[in-house]
1. Which structure, out of P, Q, R, was Rg and Dmax of the Cα atoms in Å, for residues 15-70 alone derived from, given a value of 14.6, 40?
2. The value 144 for volume of the Cα convex hull per residue in Å³ was derived from one model only; which of P, Q, R is it?
3. Have a look at P, Q, R and say which one yields 27 for relative contact order in percent (Cα under 8 Å, 6 or more apart), as calculated.
4. With helix-only ellipticity at 222 nm (-39500 (n - 2.57) for each DSSP H run of 4 or more, over all residues; to 500) derived from the coordinates and found to be 0, which of P, Q, R does the value describe?
5. Given a computed value of 4.4 for distance in nm of label points 7 Å out along Cα→Cβ at positions 23 and 87, which structure among P, Q, R does it belong to?
Structure P
């Protein structure tokens, strides 16, 4: 079990090509996995929130970490990922998204941060 004090939090989204247009972002490293939640997707050409995927406004995805950001002068330390998600859950409100992100972190903490 990886205790929460050992989780690493990042200020950047961990997935989704349109994440720059997401108002909601949570990214947490738990051992060898990255738990990423994004949502409240408001593309710049739109004035309203759009679905981020089929029938969902928010989503959490889990990925295997394969490195760390190497953008020169960035210094964010955000892990890089294998883009094939290993787990996923969708939501339609920010409270469910936040709680779902935390539940996914706990799930992988109980697996010692390893892929099942």
Structure Q
């Protein structure tokens, strides 16, 4: 499902650096490049003995959202949880600015970097 993805404001300078000099058709993020980078540059996880994997980013978002109390339809929309049902395709039509506003209510004070 194609939809808007919320970006925490603290990440904007880093993303601007990534897109500087790229053409509009060029991808900025590539899942396979990220997987390769994580394999070559293992990032230890704080509370387990493992190393960070791409799948852990979604897990973090889910768990941190629950911890913050951001456990509603907006979170499910951002995470694409169960959004193929008739309820989502016919009734739940979120405006990007409203989803972002709700996201920031819960995530604004989270230190990501």
Structure R
């Protein structure tokens, strides 16, 4: 499990994890509409190379069968783009608690 958001009272935040297997068909845009404070992103490439986009203009290429871990420690709130069939993505995040509600607005959009 990742650490809590840096400089914030973790008693006011709830931890969440978003596991996702990347499908064929194009870039997958994963967006929580700035509701999450991402603390860790792990990507495990399968038999294909994977392109990971974190924030505008930032792209990381992960070789086939490779992996990468990014730990923005809550500083990242934006969308994640990923391309590479069979890759496994795990996003750990915290969000401000609102009467025990969970982030329900994580949306995946595929762009061919």
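Throughout, read-outs are computed from the coordinates displayed, never taken from laboratory work. A quick note: this is a predicted structure, and the numbers were derived from the prediction, not measured. Cβ atoms are built from the backbone, for glycine too; each structure is taken alone.
1. Q
2. Derived from Q, not from the others.
3. P
4. The correct label is R.
5. Q
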